[in-house]
Structure 1
Amino acid sequence: MISFIQGKLVEKTPSTVVILTGGIGYQIQVPVSLQLPPIDTQVKLYTAHVIRETSQTLFGFVSQNERDLFDEMIGISGIGPKVAINLIGHLPSPQLEHAIFNADIGKITRVPGIGKKTAERLMLDIRHKLEKRKTEFNPLTEEKPDVTQDATLALIRLGYSQERAQKAVKKACSDDIHHLSELIARALACI
């Protein structure tokens, strides 16, 4: 794996850069939001090397957090590198993680090319992977995720609106519930 590339920026477009290092020019796909210095400036990008049957592509990020989030997203069925880089390009990683933890489907679906089903899959499949890293680099969220958020996401996946799901989960909450399945069952009874 190529962890990062550091060298001279020799070409740039909104979605790609070429970094010259050791006599080799590396073409790297980058998020559209990436603010780049002028040409002929030294840069360092953390990279993810994605190998497919017909291609090999380097994706570059300004931080290890963005790269790690990208790696987690492309491990989800139905979310490929183009979708993942698009998400990071439109929502900085702290905002994206905040939206995932708070089941903010609206924020994620505002990203071009991201529909409701993709946003729901992202929230359900990646959230548990990010919980371990959450306190390290997501200052926007203050509370530790709990079963209430998982239950809300489960109800949303069952077809209930976000508002209705949140109300039902809130109504069903009590101190004696410690398992997700119990909370979901009680919330369904409240709908």
Structure 2
Amino acid sequence: MRIVVGLGNPGRDYVGTRHNVGFDCLDQFASSVGWIRSAEQFQALGKSKFEGLTIDGVLSLRSTGTTEKVLLLKPMTFMNVSGKSVRAACDFYQLAPTDVLVVLDDVALPCGRIRLRGTGSSGGHNGLKDIERVLGTPDYARLRIGIDAPGRVPQKDYVLERFNPDQRKKVEDAISRACGAIVTWIDQGLNKAMSQFNAEEA
């Protein structure tokens, strides 16, 4: 079994903001694999579990001809304390951190770029900081979606603003590629997903 975590903040005020791109990615992924009919349905059909909103399903693996159960988790704890939701899900299913993939925004990447890694620093991202603290290790996969640097705008304000029209088109393309990277991570493993998707240009 695998867990894919999308980071964001709950509530209407945060819908469509840069910091919620992890939520947006899980919406599209669930729709792309047919677990919901449209991306907007995650909120309506998701189950309240692990202090988060969840949808689960089974993916067919082309590489082995088998299947894998996957849990999609949106922590509803607010970004800075995302870790307790992730830890609750891992403990319930008795999964290791290496069975977890976290999808998040990254101000260090140009809008439209994605980058997958199996470990690393938080890069100042408070959601990752808390997940690392709670899991006790940085060794879990993270899929970063670029949102551009904030420039002169304070970062704490920038990430809570919505994308401008040019960024929105780029981030939509990035989310589509991120969904492909998630499937490859589940089906063929981290190294294959990194080699395929980290090399792609926005």
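No value in this document is a laboratory result; all are computed from the given coordinates. Here the structure is a predicted model, which is why all the values come from computation and not from measurement. Cβ atoms are built from the backbone, for glycine too; each structure is taken alone.
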Task: Structures 1, 2, by distance in nm of label points 7 Å out along Cα→Cβ at positions 49 and 81: label with the highest value - done: 2
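Relative contact order in percent (Cα under 8 Å, 6 or more apart) computed as 13: which structure among 1, 2?
Numbers: 1: 13; 2: 25.
Answer by label: 1.
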TODO: For the read-out mean projected area of the Cα convex hull in nm², a value of 12.2 was computed from one structure; give its label from 1, 2.
DONE: 1
TODO: Name the one structure among 1, 2 that helix-only ellipticity at 222 nm (-39500 (n - 2.57) for each DSSP H run of 4 or more, over all residues; to 500) of -11000 was derived from.
DONE: 2
Open item on the list: Out of 1, 2, which has the highest value for mean count of other Cβ atoms within 10 Å over residues 25-32?
Closed with: 2
